[in-house]
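Please treat every number below as a calculation from the coordinates, not as lab data. Only a predicted model underlies this, so the values are computations on that prediction, with no experimental measurement involved. Cβ atoms are built from the backbone, for glycine too; each structure is taken alone.
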Structure I
Amino acid sequence: MPQTIIDLAVSLTGGIRSDPPGLGPEITYLDHATGAADFQRMFGLPDGVLRDGAGAAAERCAITTHNGTHMDAPWHYHPTMNGGERALTIDEIPLDWCFGPGVKLDFRHLPNGHTVSAAEVEAELARIGHGLQPGDIVLVNTAAGARYGQDDYLATGCGMGREATLYLTERGVKVCGTDAWSWDPPLAMQAALARETGDWSVFWEGHKAGADTVYCHMEKLANLDKLPATGFRVIALPVKVERGSAGWCRPVALIDG
């Protein structure tokens, strides 16, 4: 059966507004002339033996595991998960979590900084006519997806709160994701709300739900607007970074027909 494959990852790109200042990726591009000089130095090659004088192109990257499209492990959220167990690192995530039926929640209409509630998740699931099943991979389409790399990206979109996160995990969801910079609402807005109310439990509350459950989420997804609400499968395999809090991934959606 023919399939449509939709790439759900952004390109790892330096010099754009994809992360807060000082946290973005830095990529140095090493051209073929540099590669030729490296081959000569490493292997003692004489001049002129490489075709067209060209060696291997390469890139040198200064990045964190949270640059680009990536999957956060429970270790990122808290030292423990599920009420006291040592939190899993990204190299310990079971691969069977990373394949599953996809479900898209469309929250692009919600205002920037809004914290999505369990009731709003339930209402969106009712709208699309889907009952969550264990192993579903839930992708949250926010207004941030259309602003990736733009000056307002970090301040755009809604985010998932503690109760919305627990609503998903209580129904067997192990992997979910968002096209925003953070699973939570924009952190500057969360911090402003906490200062205004004096309630600091709201800061990073979606992530911190991982202390009481067990799940992974992806951030900086792309092309969620191209997905149907259901009827697709997701493959999202994280890179195995030993003891890592996250791993880069190239998730894809597969749509039959």
Structure II
Amino acid sequence: MTALTQRVLTALGAGALLLAVILGLPRDYEGVALGIFALVVLIGAWEWSAFMRFRSQVARFVYVIFVAALMAVAQNNTRKADDLDWFLWITAAWWVVAFLWVVSRPATHNRATVIVCGFFVLVPAWVSLAHIFRGADGPYRVLFLLMLVFAADIGAYFIGRAYGSVKLAPKVSPSKTWEGVLGGLCASAIVAVVGATWFDAPRLAFVSLCLAVVLISIVGDLTESMFKRYAGLKDSGAVFPGHGGVLDRIDSVTAAAPMFLLGMRWLESLQ
């Protein structure tokens, strides 16, 4: 089996499971879906703990427990609209910092920064997915967000492999190219146009938001790659054959989910 075949088969299997969780469960069982989302994020926290170079498994479990506690606290304290908005704007500021970090000082790390950055990556992603899922058309919006990010990943992968020559961030992720970024944006733009009709949203504003979300998702991908290089790891784990670990699959989503929720709240405030 070729590497590409393995990647495709794994993606199809994971996609079928996602559909079953997001759309297959009745709304009365939304707690089950949210529990699965939380479990995925906590597996990501376990993988993130490897970036800290902990030798003790106990220390890694403690980190996962701490992330779980912060997820609960953040969820409980973002029930009001104003509190949620503040939380999302703080998260947006973090991703700006992450972008500047990737661009200017990608080799500057220590264990403390890795620990703290994990909180900013994982906790807002969980809170945002939970809020999106619980909202109007929640399951469909979560599905659309994932389709948007995955379309960008697929477009970047194939266009980058076929035509990529100009490196995007060689010190962080040598395989990524600007041609791949353009391929990802084109693929996601098609999904965004369909989404504008799907959700009956203003087309120009909605497509612009989606493309901004995709650009932020690239920062999420590069941020995880930056910390993997610090830890000397090629993949965050081996959960998905041909793809790596859970973080390798959700790194883009961790940045995209908060920005998609923030943007949708802004669009809805204009209507």
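For structures I, II, which has the highest computed value of distance in nm of label points 7 Å out along Cα→Cβ at positions 152 and 248? The partial results should precede the final answer.
Numbers: I: 3.0; II: 2.0.
Structure I gives the largest value of distance in nm of label points 7 Å out along Cα→Cβ at positions 152 and 248 among I, II.
Who wins on distance in nm of label points 7 Å out along Cα→Cβ at positions 72 and 184 among I, II, i.e. which is largest?
Working: I: 0.8; II: 3.5.
Largest one: structure II.
Could you tell me which structure in I, II was used to calculate percent of Cα pairs over 27 Å apart as 40?
On the way: I: 40; II: 36.
This value belongs to structure I.
One of I, II was used to compute helix-only ellipticity at 222 nm (-39500 (n - 2.57) for each DSSP H run of 4 or more, over all residues; to 500), and the result was -27000. Which label is that?
II
Taking distance in nm of label points 7 Å out along Cα→Cβ at positions 64 and 208 from the coordinates of each of I, II, which one would give 1.8?
Working: I: 1.8; II: 4.4.
Of the options listed, only I reproduces it.
Could you tell me which structure in I, II was used to calculate distance in nm of label points 7 Å out along Cα→Cβ at positions 48 and 176 as 6.5? Walk me through the intermediate numbers first.
Values: I: 6.5; II: 1.7.
Source structure: I.
If we compute relative contact order in percent (Cα under 8 Å, 6 or more apart) for structures I, II, which one ends up with the highest value? Kindly include the intermediate steps, with their values, before the conclusion.
Numbers: I: 30; II: 24.
Going through I, II one by one, relative contact order in percent (Cα under 8 Å, 6 or more apart) is largest in I.
Where does the value 4.4 come from, among I, II, when distance in nm of label points 7 Å out along Cα→Cβ at positions 32 and 168 is the thing being computed? If you can, show how the numbers build up before the last one.
Numbers: I: 4.4; II: 3.6.
The read-out comes from structure I.
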